[in-house]
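Below you'll find the structures, each written out as structure tokens.
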Structure 1
Amino acid sequence: MIDVHAHLTDSCFTDIDEVIKRAKNVGIECIITSIIDPLEIKRAKEIISLYPNYVYLTIGFDPTLLSEEKFSQFEKLVKEENIIGIGEVGLDFYYIRDSSQREIQEKFFRRSIHLALERELPIIVHSRSAGRKALEILYFEGAKKVIMHAFDGKSSDAKKAIEKGFYFSIPTSVVYSQQKQKLVRNLSIEFLLLETDSPVLSPIRGLRNEPANLIYALKKISEIKKISEKEVDRITTENTKKIFNF
């Protein structure tokens with residue numbers, strides 16, 4: 001299994017060594033950690049140096065930041081750092097309701113897509129309460145190698161997206177989320193990936209999430225798709241290696 005989206009730089013991970021040990025013990029092959037604020041880069045590099053060839057980095061930008069200065073710092077990091085993807089980036093219409101602020105989000109999102117195209121890297125997309133709008137922008141800008149992270153939109157929109165080769169990473173909250181379960185039922189497993197979004201979206205409500213919990217997502221997908229856990233593991237791992245060019 002590969003956890004394609006976690007946030008190991010979160011301050012709650014004071015026990016990072018134990019977190020990594022537990023991940024390895026359940027069969028996590030590697031973890032892709034994402035930063036969403038340029039201030040996180042120092043801690044991210046520390047973690048990667050501690051676990052080389054196990055923790056990999058994507059650099060993203062929190063859609064709620066709305067700061068040109070911060071976004072410029074993000075662009076600089078994307079161009080300078082050794083990363084395997086860009087993200088998470090995108091739109092968040094759940095927290096941001098003001099139309100002028102949403103326009104700023106959209107501007108930053110389009111610039112992020114262009115960065116991903118320039119660097120020929122996958123783009124990991126946050127689209128909370130903005131699934132259809134985010135997909136429309138991705139189509140318009142000609143985005144390639146797209147991963148829709150913890151997509152909360154309609155399955156019908158997602159089905160159109162996989163026709164264009166987009167992937168959907170299924171979080172551990174699929175254990176109880178009917179929307180995520182419907183997504184799994186309606187999408188081909190050839191376009192599914194596994195993620196925890198640690199420390200949030202825990203399969204056990206009220207507890208901190210961590211990469212070792214990825215097994216919960218794998219088991220639920222196996223149950224929904226009526227195929228073995230081993231097959232879910234094999235296919236989602238192959239999908240991940242293909243899009244990230246491992």
Structure 2
Amino acid sequence: MGLFDGATVDRGSTADIAAASGWPVLLVVDVRAQAASAAAVVRGFATHRPGLEIAAVVFNRVAGDRHAALLREACEKTLPLIPVLGCIPRVEGLALQERHLGLVQAIELPDLPVFLQRAANVVAEHVDTERLRTLMKPGRMKAGAATNTAAIPVRPLGQRIACAADAAFAFRYPLVIDGWRAAGADIEVFSPLANEAPPDDADAVYLPGGYPELHAGIIASNARFLGGLRQAATRGAVVFGECGGYMVWVMA
């Protein structure tokens with residue numbers, strides 16, 4: 001997702017947050033297979049939305065010193081007010097694993113701290129972080145912006161919500177769970193992979209997203225979990241499946 005991509009063409013993007021908060025934007029551009037054309041890309045982003053501040057740019061996947069020099073020269077000639085703070089080279093192995101429909105989850109990457117430290121070292125070496133700090137500004141909401149961009153709270157599914165939580169159901173937004181608790185709901189987690197059923201007194205069951213298809217055999221054979229899910233629906237509990245959780249609810 002890029003700077004202007006959101007829930008709709010006009011709302012929900014990172015650009016909306018920057019415009020509402022007054023934060024300047026650091027634009028990161030993948031320049032693989034382009035040189036001077038990158039300046040046109042930066043110009044397009046800088047002029048696409050009036051009032052949005054593109055404070056600086058960092059180029060990623062730069063092929064070498066000659067490539068970096070071309071990128072800097074193109075931007076200096078046409079975009080003198082938008083500094084190039086760095087040219088990050090292509091680094092072998094500095095990529096996260098991927099799978100169909102998404103990335104491998106952080107909980108599946110035991111060497112993630114090593115990866116993050118390596119990435120941080122590359123950024124520190126190739127990006128002018130000191131100058132970046134001088135471009136930072138405190139956030140300030142503009143008049144009326146909060147009304148237009150404030151998140152709509154998700155109402156609790158019930159008073160006592162059973163929430164699936166394990167390696168198969170790991171895409172839970174803390175903001176949603178914390179919001180339910182703040183609204184007075186009780187949250188109790190259970191593990192479908194461990195063949196745990198939702199508590200008998202739960203009046204709602206939440207099956208969040210994740211990759212349950214990677215554990216389909218285990219989940220399909222966990223009769224206690226599936227039976228408990230069906231019983232919850234039979235007694236009138238709300239059962240809400242989101243993304244991968246919806247697949248499991250349909251299967252049940």
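The value 19.2 for mean count of other Cβ atoms within 10 Å over residues 57-64 was derived from one model only; which of 1, 2 is it?
Attributed to the structure labelled 2.
1, 2: which one has P(r) over Cα pairs in 5 Å bins from 0, in percent, as calculated, at 1, 7, 15, 19, 21, 18, 12, 6, 1, 0?
Value 1, 7, 15, 19, 21, 18, 12, 6, 1, 0 for P(r) over Cα pairs in 5 Å bins from 0, in percent corresponds to 1 out of 1, 2.
Here distance in nm of label points 7 Å out along Cα→Cβ at positions 137 and 177 has been calculated and equals 1.9, so which of 1, 2 was it run on?
It was calculated from structure 1.
Please state which of the structures 1, 2 yields -14000 when helix-only ellipticity at 222 nm (-39500 (n - 2.57) for each DSSP H run of 4 or more, over all residues; to 500) is computed from it.
Attributed to the structure labelled 1.
For relative contact order in percent (Cα under 8 Å, 6 or more apart), which of the structures 1, 2 scores highest?
Result for relative contact order in percent (Cα under 8 Å, 6 or more apart) over 1, 2: largest is 1.
Thinking only about distance in nm of label points 7 Å out along Cα→Cβ at positions 81 and 233, which of 1, 2 has the largest value?
When distance in nm of label points 7 Å out along Cα→Cβ at positions 81 and 233 is calculated for 1, 2, structure 2 comes out on top.
Between structures 1, 2, where is mean count of other Cβ atoms within 10 Å over residues 129-136 highest?
Answer by largest value of mean count of other Cβ atoms within 10 Å over residues 129-136: 1.
Bear in mind these aren't lab numbers, they're just calculated from the coordinates by the rules spelled out. The model shown is predicted, which means the values in this text are computed figures rather than measured ones. Cβ atoms are built from the backbone, for glycine too; each structure is taken alone.
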